[in-house]
Structure P
Amino acid sequence: MTNALDLRDLRYAYPDGRVALDGVSLSVAEGERVAILGPNGAGKSTLLLHLNGLLPARLPRDASVHVFGRPLIEETADAARRAVGLLFQDPDDQFLCPTVREEVRFGPEQFGWTEARIAEETARALAQAGIPDFGARAPHHLSRGEKRRVCLAAVLACAPRLLALDEPTSDLDPRGKRELRALLRVLPVTMLLATHDLELAVEICPRSVLLDAGRVVADGPTIALLSDEPLMLAHGLERPHLLAHRHPHPPLPDAP
């Protein structure tokens, strides 16, 4: 069975010379839900931006990213962008249109789908995101949590096979976090979730990958990884309260 995602020795440095990814290798099976964890500056967001060719500006011939078995190079970038739905950390970065309905329709319209299919996918995505009646509203007048739902609906309307989420619960109040967790839990799609919200990782993702300084330092079952308090502290994280009363697990081995 073809993996949804294969990263092979992925490396990237920003123009100022800062190394963001330093040899990341990672595979994600179709249908898996994987959390990408790590401190600020670990490379989580940079990793997600590579999944549909947003970085680097010119894709190399010797691809280190494979999406559903196809190398991500210039010639395959459009197909990869259809397969991978990327939800940015700041919802305001994704808004292009004056109404929610137009925002959610925008992606499908670029695919050349029929009007009937665009309308169907738009309605489905709005319902999946829990905002079926938001079509006429202005995105910039919504709450932070509502904006995130609109952005998620816009991604889902494109029917991606892999959903890449960058800090989806940041700046949300407790109710907004609960609602978003409930929504993500039932989405039938492969998911890669970069987050500091460790309780979200426990609830949504059976597997987690820990990044630090652009390298994979651990990869394993989420509960076992997050219960390893020495590992968490060594990489700027803490065991979430959700796991405070669970029996401790033995330390995870370092990633190769």
Structure Q
Amino acid sequence: MSEKAVTDTLLDVDGIETCYGLSQVLFGLSLSIKPGEMVSLMGRNGMGKTTTIRSIMGLTPARAGSIRFAGTEVRTQPSYRIAKLGIGLVPEGRQIFPNLTVRENLVAAAADRFDSPNPWTLAAIYVMFPRLAERASNMGNQLSGGEQQMLAIGRALMTNPKLLILDEATEGLAPLIREEIWHCLSLLKSRGQSILVVDKNVDHLARICDRHTIIERGKTVWSGTSVELMAEPDLQHKYLGI
């Protein structure tokens, strides 16, 4: 890979294969994200979206292929080192700390390792999510599902990541909360935040994402822009329909 290709691509996942024991889930999957891009990862349930994210983060290491982040090969690195390189994860199911307050959840992993000119702080998170400011002293398990998702996003942003990954960004949330999350993601994109998002809402994804990757049975079957995605309704029916 040339130096220019490394510079132009923040995340480059190339031909990864990942297994759970003897069961293989990913079969040569590839995707990429450039700095400042928002890219979606789509596919039906059970097609390998969460496994892809777990492979990127080193939680379920890929056994083959390449995962380069900010020019560094990370496929065989432990999760904590990958996170320190600048990836913030909002996991499926939120996984906030139930026995910590909202404020404690936010500051638990806070860092600015890359001397951001406009770093995320508690005050900035509270501006984006005023509800978290109101709940600052509440324990994590006292929050609604929507508030927990806001907290999970805020916690990831407090690491000032180069790349933010959201697995099932709006799953199980009330319509009004979903709209708030989409608005948040639009604001983050306008700030130049690189984002990889997994979600099922094609219309919202098409409105705010630059590009899309669709996977089927652990393989990349299509990638393209929002215009290209919306111009191919058969694609959506074939790979995203119930």
Read-out percent of Cα pairs over 34 Å apart, computed value 13, structure in P, Q:
Q
Highest-scoring label, criterion being relative contact order in percent (Cα under 8 Å, 6 or more apart), among P, Q
Q
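Could you tell me which structure in P, Q was used to calculate distance in nm of label points 7 Å out along Cα→Cβ at positions 19 and 187 as 3.3?
Attributed to the structure labelled P.
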Note: distance in nm of label points 7 Å out along Cα→Cβ at positions 67 and 179 at 3.0, derived from one of structures P, Q, originates from structure P
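Read-outs throughout are calculated quantities, based only on the coordinates presented, and are distinct from any laboratory measurement. Just so you know, these numbers come straight off a predicted model, no measurement behind them. Cβ atoms are built from the backbone, for glycine too; each structure is taken alone.
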